[in-house]
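Derivation of every value follows stated rules applied to the coordinates shown; laboratory data play no part. If you're wondering where the values come from, they're calculated on a predicted model, not measured in any experiment. Cβ atoms are built from the backbone, for glycine too; each structure is taken alone.
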Structure P
Amino acid sequence: MIILDLEFNSGLYGVSLEEILQIGAVKVDGPGGTVRDTFSVYIRPSVHKRLSPAAKVLPELPRSMESTVSFPEALESFEEWCGGDGVFAEWGRNDVRILRKNALYWGLEVRAGERYFDLQAAFSRRLGIRDSLPLATAVDYCGIPDTFVFHDALNDAMYTAVVSGYIGRRWVEESCFTPGGKDEKPVIAPKLPKKNQTRSGPFDSRKQALSSRLSRRVTCPECGAVLCVNEWATQDGELFYARCSCHGHARFIRRLRLLEAPDGRFWTYTDTLSYSTDNIRILNEAKNHARHTCSSDKPGRRRRGGRSKTL
């Protein structure tokens with residue numbers, strides 16, 4: 001049996017994803033059994049630019065911020081460590097869902113387990129109560145010394161493994177559950193950008209996506225000057241093009257790919273193309289088909305001491 005625990009940034013700002021910062025797990029010979037091996041990996045965050053209040057107080061947060069390990073690398077290492085063990089347990093049912101959701105975000109698949117157990121629910125059944133108790137409360141109830149700090153994924157997985165010995169197999173077996181199902185939300189981003197692409201979003205509408213300053217922002221590949229696209233041209237409503245030029249430098253073409261996610265919101269992926277003959281032809285064909293004039297994504301301001309005027 002593998003007992004899993006995760007620490008994550010809940011993603012309260014922008015992308016709706018609980019981005020995993022640490023994976024911790026222990027291998028045990030069943031509930032209350034001998035600990036055979038441990039696993040822990042700290043993952044450098046790359047999705048969210050801000051930390052949620054809960055993530056800011058994680059005791060080992062600096063180790064995640066300093067890590068060079070990406071989530072795909074961490075997941076590969078974790079699944080290799082799991083080997084052929086397909087029985088998983090956790091304190092609650094949230095961690096398996098979050099692991100699957102992160103895998104979906106990165107376009108990966110999580111190896112399907114044979115059985116999953118909710119040890120938090122099993123502990124409550126053992127006590128004959130309906131409340132879902134925090135892990136720290138269960139540790140204190142069982143008289144287990146709180147030697148290690150909580151909210152470190154490996155430490156919490158180890159505490160869960162010890163608490164499982166106080167539950168009993170009967171209640172553990174009754175806590176078996178199936179992860180996913182109707183409650184699982186679809187992947188947020190439809191696909192990942194290439195290395196030379198910039199992703200922005202999510203946006204509530206196509207117009208907002210195309211007019212957003214994040215989508216229109218262009219950096220000159222030679223001098224780094226910041227430019228802004230005012231008009232997009234498109235043939236198919238998915239690929240958009242704009243001619244850009246920086247004073248004193250050669251022209252280039254900005255390309256934007258507009259994709260709709262399963263949740264109905266929109267993402268933009270932008271990259272820079274050379275001003276070659278083929279790319280100019282594509283741009284001109286798009287201009288002859290349809291154009292989108294960008295509007296400000298912020299409301300206008302009134303001039304101090306004057307009245308607003310409609311032109």
Structure Q
Amino acid sequence: MFNYKGLVIYQDEISSYWNGLLLKSDLNLIGIHPVGGLTGGRAVDEAIENIKRPETQALLNELKSHNINIEYEMHALSWLLPRELFQTHPDWFRMNDRQERVNDYNLCPSNKDALDYVSQRAAILANIFTPTTNRYHFWLDDHTDSKCRCHECTKLTASDSSLLVYNAILKGIKTVNPLASQCYLAYHDTLIQPSCVEPEPGIFLEYAPMNRDLNIPLSDKSSVKNAGQIKPLDDLLGFFGTKNAKALDYWLDNSYFSEWEKPMKYFTLNKDVVKRDAEFYRNKGFDTATCFACFLGEEYYNLYNEFPNIQSYCDAIR
């Protein structure tokens with residue numbers, strides 16, 4: 001049985017509409033996700049403004065009063081290390097294939113000063129976004145093939161580089177919340193087990209297999225895409241353990257099915273895939289089952305005059 005069952009929605013979709021759907025379900029977790037993978041710094045700033053609004057706080061407090069936990073999941077690296085610092089600290093940023101320092105994505109994780117700065121900013125962010133579970137999800141930039149290529153970083157895989165950053169984020173968060181844990185997001189090129197960096201106590205696995213085939217259960221090896229996920233997942237679970245292990249799948253992600261463009265498509269839940277995937281994750285020892293549920297808010301209802309079938313999702317993962 002999962003300790004947490006939930007959904008992740010865009011932060012601009014927080015509304016009485018979603019509260020109504022959640023309060024009628026038996027879900028006990030909602031994740032808030034700022035829109036904007038490649039504009040992470042700006043998206044985080046907008047989320048900070050939104051979370052401070054009294055109406056947003058009232059909606060979140062209503063959920064908390066009904067024992068629905070709140071978490072915040074965001075591509076935060078460009079906020080934790082603002083791109084404008086490149087002018088004074090170019091060595092903090094990654095080196096590309098042409099051996100040029102660039103401030104497009106992420107950072108140079110071999111630079112201790114850069115990691116220290118990220119730790120300090122993570123503490124600031126942790127004072128603003130306070131998950132009821134003490135689990136934090138401050139992610140790297142939403143871009144593949146974006147690791148540093150400096151001499152020191154060539155010794156690291158993308159997964160090693162990411163884990164160095166997540167360790168630094170956790171260090172900062174723990175200065176304001178000693179009970180904090182921070183996810184390692186296994187996603188795109190970080191789905192491979194780290195090879196030479198160890199997780200600090202409090203790092204947990206968040207598994208987000210975006211490149212899977214969503215029409216076929218993850219355990220069905222007739223899909224080449226899905227079959228290729230199993231060994232890396234087992235390696236990750238062996239490395240990080242199952243404590244707090246979280247599946248972040250895409251079963252209800254209508255933004256994904258709509259290719260992130262509006263008007264959003266009509267959505268139909270593949271209940272059999274969700275059910276079999278939930279069994280798969282449970283058998284692997286996952287603590288939490290969640291999925292994105294973006295583009296299913298009020299705008300979706302106004303377009304199709306139909307609510308998303310959240311109860312069918314609940315039944316499938318129960």
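When distance in nm of label points 7 Å out along Cα→Cβ at positions 71 and 143 is computed for each of P, Q, which one produces 2.6? Present the calculation step by step, with values, prior to reporting the outcome.
Numbers: P: 4.3; Q: 2.6.
Of the structures listed, the value fits Q.
Looking at volume of the Cα convex hull per residue in Å³, for residues 63-118 alone, point out which structure of P, Q has the largest value.
On the way: P: 96; Q: 112.
Of structures P, Q, the maximum of volume of the Cα convex hull per residue in Å³, for residues 63-118 alone occurs in Q.
With helix-only ellipticity at 222 nm (-39500 (n - 2.57) for each DSSP H run of 4 or more, over all residues; to 500) coming out at -8000, pick the structure among P, Q it was computed from. Could you put the intermediate results ahead of the total?
Working: P: -8000; Q: -11500.
Attributed to the structure labelled P.
If Cα Rg over 2.2 N^0.38 Å is computed to be 1.30, which of P, Q is the source?
Numbers: P: 1.30; Q: 0.97.
For Cα Rg over 2.2 N^0.38 Å, the value 1.30 is produced by structure P.
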